[in-house]
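The structures considered in this document are given below.
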Structure 1
Amino acid sequence: MAEGDAQAAGGSAGLSRRGLIGLALSSGVVGLAAGGAAGVAGGAAVARAEQGRGHEEPYAFFGPHQAGITTPVQDHLHFASFDMMPRTSREDLISLLQDWSYAASRMTQGLEVSATGAVGGDAQTPPDDTGEAMDLAVNGLTITFGFGPGLFENEDGDRYGLAGQRPAGLQRLPAFLGDDLDPESSQGDLCIQACADDPQVAVHAIRNLSRIAFGRARLRWSQLGFGRTSRTTSAQATPRNLFGYKDGTANILSDDTEALDDHVWVGASDEPDWLRGGSYLVARKIAMLIETWDRVRLVEQNEIIGRDKGAGAPLSGGDEFTEPDFHSTAFDENSHVRLAHSSMNDGIRILRRGYNYVDGNSALGRLDAGLFFLSYQRDPAQFVTLQRHLSTDLMNEYIRHIGSGIWAVPPGAEASSYVGAPLFR
């Protein structure tokens, strides 16, 4: 089926017809997954060389793992959590994932969400694409999907016949010391993480996927992020968070396949089998008490974090990447670096992918800002163990956890399929 035929068959929405996503993808997008340059050059894509910024080649949407996990961390984030609408069926859920996958597979290659896009369709009907990214390059866009606990079972019972496929670790996170969670900024049946080197590209992705979800899922909450607070490749410099400290020095990197297999990817021996090659995503919105922190003496800031603010080196000496010597008297036993370090947590590691956020000012005129923490791990118990160990962290005086969620992140989709397909087999 040609793309134009698929669009006509799908009705006015111009997206894949329910149940026919495989045909639409295999005929219209497989060439992109294989690196087809002609498709990337057309539609909404503008060569990033002409823009003078951004990653030069699109990241593949299809593959063994979803993009946006080990992908080099982009500069901007738009994260969105969705709830399925009441009285929706298993067929509605499958069709939504199909339509989302089709649109995401196009947008991540610099194309609009359908062949007719923002201006190529009937002028008497709403466009398929909102159009604000038409003149922008793809800017390294990645789109990552996750499934929350409520998708498998909630107060209405087993809505979609998935209770038997629920991963044992996919449970709402326990309460942690210092939690002050807003239920309106927590949880969700589904999540989408859109990352790009241009904020408008990331916002365009979430905006259009939200439109596609109409009638099947509704936006529960979302968060914009800027200024990555971690790195996933050795080529990236360690960024700084809003407290001014280098963040993510000891993060797992994309070329450390052994660490990824041990700590990030759900393994071949893990259950359930549909999640193998995937991961678990934890999101935590952490408000930073900026004005209070800014009045703390530099020497005390260093003691709280456990690193030198300028060089990023551990207080025991060396450079940023020197292993800390926790036997040194330079460290307070409750410094953040000491409590979070893998050597103090039975070797537990996670892959961090967080962002700074600023949501304006509070009613008291204070900066409403902080860290939107994102981590990927093979088992949610890794995060729970680390977070509990941080209960005595000196930094807790200057932060508040105000949002939280957990999702199972399926493996990447095959080129003729959609994200999450093995769950429904």
Structure 2
Amino acid sequence: MTIDSLDIAPAPTETARRAYQASLLVGKTEASIRNRAIQALTDELENQQENILEANTLDLEASRDMAVPNLVLDWLKLTPERLQTTVQILRRLVQLTDPIGQVMNAAYQVDSTQTYCQSMPLGAIALIYEAFPELGAIAAGMCLKTGNSLILKGSTEASHTNLAIAQVLTSALTQANLPPECLQHLPSDRGDSIRELVRQDRYLSLVIPYGRPSLIQSTIEQATVPVLPSAMGNCYLYWSPSGDWNRVREIVIDSHQSQPDPVNAIEKVLIHRDLNPASVAMLLSGLRDKGFEVRGDLALVEEFPELKLAQDSEWRSAYLTRTVALKRVESLEIAIAIVDRDSSGHAATAVTQSYRESCQFTLGVNSASTYINASPRFIRNPKQGHSILLGMSNRKGHHRGFIGLESFTTVKHIIQGHDCL
């Protein structure tokens, strides 16, 4: 199948229907066959690396001509290293235990029966993503691993790259003898296709938007399908009087090392009023030395006139750049209230040597994940544990926190009468 033929795709409704039908088949496929498809995808990505990078160059040139923001260009630009990271993630997926069919204890037992739960695929899933072309391959691998079908809807900026990767996906499915409808690609030039796609609740089980807040919010507002948004940036750190300024500096810097998507980047620091100006000055200097732009609230600008004043709207928005804003707060309680009101809600950090404060912060902050004296840096392929992570969600409901393989599964309750045993 050629890239040109992939561009002739059915309407979103028909695409969703085909994905649903394919999910009924792939969900019953043996783990060895699904792993074979992921391995084929891995091999094809390596074999077609040159073609994918050439397609990406076309996207980059077109995006520069259209004055696409540098932030999106960074997300769009594929490198051999980024592709190799994708290959490593897919190889690890093959090695992981099959997440489907695992038996778990049920929260209750029906009288005179054996009651238990079993993990099952969700069904048909749609990924709507802005740039980040390698995410299509990673999501495809995760869906194959969990027995789901996948619809990919990328942005215009990455149209050539997404088509090249779609060809790789199709080839991998053919080699594994799986139906091609398991992994489908919607062209980016159909302006109304996102709205139509996210309303296919008859066929789709989940929609995952990935990109800037405007894309995520638009998807949430239009969707009738359950949405699992992946947020980026605008994470908060609380600096206690007992905390060390150098620890704060190290954590902020490390949290921005997730490239190209700074998912859990700390962009706001709340400084307790009792911290002395000398410590704050050392933090400012330490961040500037690492290339950060530092801003402050009115109180800090009065202390350090060289700071740029952060506007009120900035505290609720993600910079998604190496920019950090600092604010003085009267107490831990006020800091918690600010985090809950203004942060993205997917990660919050406290630097403190007080056990009481750490407990209060952990219990009080309404964030998907909480860190004490540790960096919230997001790593898609962590060395420890068995998780492969697509993103981070602040949404309560289907799933919250890290978007891993368990986010692509659900459970079935099974009740067996004794006559069946």
Structure 3
Amino acid sequence: MVITKSRLVLGATAVTLSTIAVTSLGIHSRGQALFKASPKELVDEVWQIVQRQYVDGTFNQVDWQAVRKEYLNKSYSNQQEAYKSIREMLKRLNDPYTRFMDPEEFKNMQVDTSGELTGIGITISQDEKTKQLVVIAPIEDTPAFKAGILAKDVILRIDGKSTKGMDTNQAVSLIRGAAGTPVTLTIQRNNQQKQFKITRARIEIHPVRYSQKQTPVGKVGYIRLNQFSANASKEMQEAIRNLEKQQVAGYILDLRGNPGGLLFSSVEIARMWIDKGTIVSTVDRQGTREREVANGRALTDKPLVILVDKGSASASEILSGALQDNKRAVLVGTQTFGKGLVQSVRPLDDGSGLAVTIAKYLTPNNRDINKHGIDPDIKLELSDAQRQDLWLRERDKLGTLQDPQFAKAVEILGKQIAGKGTPTAER
């Protein structure tokens, strides 16, 4: 199995509720299908792809051959009947990240190269145990973010409709819509229900923001990475180079609330920080391991602290895990989201699409972080009230000494700078 730019994505970037259903996947559409498969042929095509590629050779203890026999023995008079059977078939795997998209849904998940999307700006997944729809993270400065949606919020209802038994594709179809129109989410947070009426909008996303900060330990480069989109590595390179020209003494990389995105983007950005060593390994069901490694082209070797929280997922976990295991950075904040799966997304013969979990990823020290996440070196938790004050009501304090996690990062960075830039994690 080869890591490619066009097809592999990380499990945590499940669904961004917008016109682009899954952001930044690097999918290359093949345009109009050369031919339209019959309904039964489409069912079998999906079965065959799962048979060849699915990460678990036992298919999560499901008799996959019997599933094929069951669904190919059915008669299908149209594509919609086939779609329904395909969704039922995939549910047998008990894997929310292996999912079918009809042509409209698949079109909606394509990358918009302008960097804009229409929607409310949240990334969700389906909890593997409870089957509830859970917010991975809101995208910064989007309607959902400004409304106060937080990572780990459980979506109970969409415009009054219960989400019980609903998959992520169904949720997308209910939540997305035209800019300027409202949608109401009922969420559960800490055993309390809250209602949010959110107006959809056209959103322009710039994944990287950066600035030089004057701190008690000297000039610090502060880089906030919001998501691992197709242009994130280019913007990251620009940020580091400009901050190097300003002769900063060290860096704080803020991955809080970053829900992930492209696998190759996380690898490219990791290479900007480390000269040698493994970045990530992916392991398929045959046990075949593919490694991505540094290429000796790091842009800086100055001290680095990374801020993480429970909204840091997938690609964020690859990057932070790689830099932590290589002792290149100290992680400050809270335990990350915990999604260590990789999917291949591919078009089908009638214009629909399929996402299949094909591998898991391991950090350089062979840590499987799926369902657990990355533990920070320095744990510093903020209450929900603190987070809302910092991220919504008093945004000007974010990335300043009035931001408790940033202030701790500056303190740690000062010790690294005093120690000639050698990262030393305190526990």
Can you say which of 1, 2, 3 returns 19.3, 51 when Rg and Dmax of the Cα atoms in Å, for residues 258-305 alone is computed? 1
When volume of the Cα convex hull per residue in Å³, for residues 58-225 alone is computed for each of 1, 2, 3, the largest belongs to: 3
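Values quoted throughout were computed directly from the atomic coordinates according to the rules given, and no laboratory measurement underlies them. All values derive from a computational prediction rather than experimental measurement.
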